[in-house]
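Enquirer: Got some structures for you, see below.
We did not get these values from a lab; they are worked out from the coordinates using the rules stated. As the structure is a computational prediction, the values presented were derived from the model and not from experiment. Cβ atoms are built from the backbone, for glycine too; each structure is taken alone.
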Structure 1
Amino acid sequence: MELKLRSANNVQILELAGRFDTYTAGEVRQWIEEAAAKEPANIVVNLQGVDFVDSTALATLVQGVKNCRQLNGDLRLCGVQQSVRMVFELTRLDRFFEVYSQETEAVKAFAN
């Protein structure tokens, strides 16, 4: 899996590509923990290039949201492909996460 890191408007952005699963979740978890260690813990995870997620990946994202919210921030998702969106819908996590179609929309949402 590829990870690209950047920031925009005081928001940390993690762009992923490839499979997000048990074997790659550790690296994502570590980055989210580091990014969520300072206030405001505002993170956007761009899943545009992700074609597969498993339960470990979902748990990593849920824990990331919890970490961010403890520091008055949030973790939002964008660019979710249909195959991945189905997993979120089946697990009802689509109701837990704020999901945006575009990265720019997700970043702008933190300004409100």
Structure 2
Amino acid sequence: MESILTSIKVMLGIGEDYTQFDPELVLFINSAINKLIQLGVGPDEGFAITGIDETWEDLVDGKGNVEMAKEYVYLDVRTVFDPPSNAFVVSAFKEHQQEIAWRLTVAYDINNPREKEVIEDA
């Protein structure tokens, strides 16, 4: 089981043992996770990391694609923690993140159908 914090640090090019940025990364990761939960990915009761103990499986728990969730969180964290200096790259990151959000929403709806409320005519 892969740690959320550790994997995001590795994707950002930060060594696992380097903890200088951990408080900021935890904040940015939790913000991205809350966005995922609003999209329907993750536990209904919410989820937050505090360090290296929380895993992607804890977050997704069968409700969506783990790899797309990782990519979404990475792009969200990268754009606030270490944004690209080129505006075109920033725009591409945001567009890709929006596509992932849409795909996660579709995948969640397909794999976890909501109960439909039936309205009877009066």
Structure 3
Amino acid sequence: MRVIKLGLLGLLGLVLVIVALANRAPVTVRLMPADIEALIGWNWQDELPLFVVMFGGAVVGLLIGVVWEWLREHRQRAEAAEMRRALERMETELGRLRPSAARGREEGAQPAEAARGR
């Protein structure tokens, strides 16, 4: 399985290198459209290789997706944490009750089911 994983990662790396070599021509990246730049008098632009723009866009998109999902799943994480705390409280209470139930049986007390006639 490890060999397959490494082979697929190597293949992905090779594809990314080929895409980068095929798209290394410089492109102009602007922060805002030219009309808005003229209106506010501030323009930022830079020339970058096309593969940097493509890979950068993919990375930014993935990061936005991760943050979006993390924020969306907040309610489920909060509910899970509350359930975990409730379970810990119940396990603690059960741990306190078990020794007292065992002492009651040792002293000759009948279990609750036997007392009801079951």
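Enquirer: Here helix-only ellipticity at 222 nm (-39500 (n - 2.57) for each DSSP H run of 4 or more, over all residues; to 500) has been calculated and equals -19000, so which of 1, 2, 3 was it run on?
Expert: On the way: 1: -11500; 2: -19000; 3: -25000.
Attributed to the structure labelled 2.
Enquirer: Still on this structure, I have one more. Assuming 9.4 is mean projected area of the Cα convex hull in nm² as calculated from a single structure, say which of 1, 2, 3 it is.
Expert: Details: 1: 5.9; 2: 9.4; 3: 18.1.
Computing mean projected area of the Cα convex hull in nm² on every structure in 1, 2, 3 gives 9.4 only for 2.
Enquirer: A further question follows. Give the label, chosen from 1, 2, 3, of the structure having the highest value of distance in nm of label points 7 Å out along Cα→Cβ at positions 28 and 84.
Expert: Numbers: 1: 0.7; 2: 1.5; 3: 5.3.
Largest value of distance in nm of label points 7 Å out along Cα→Cβ at positions 28 and 84: 3.
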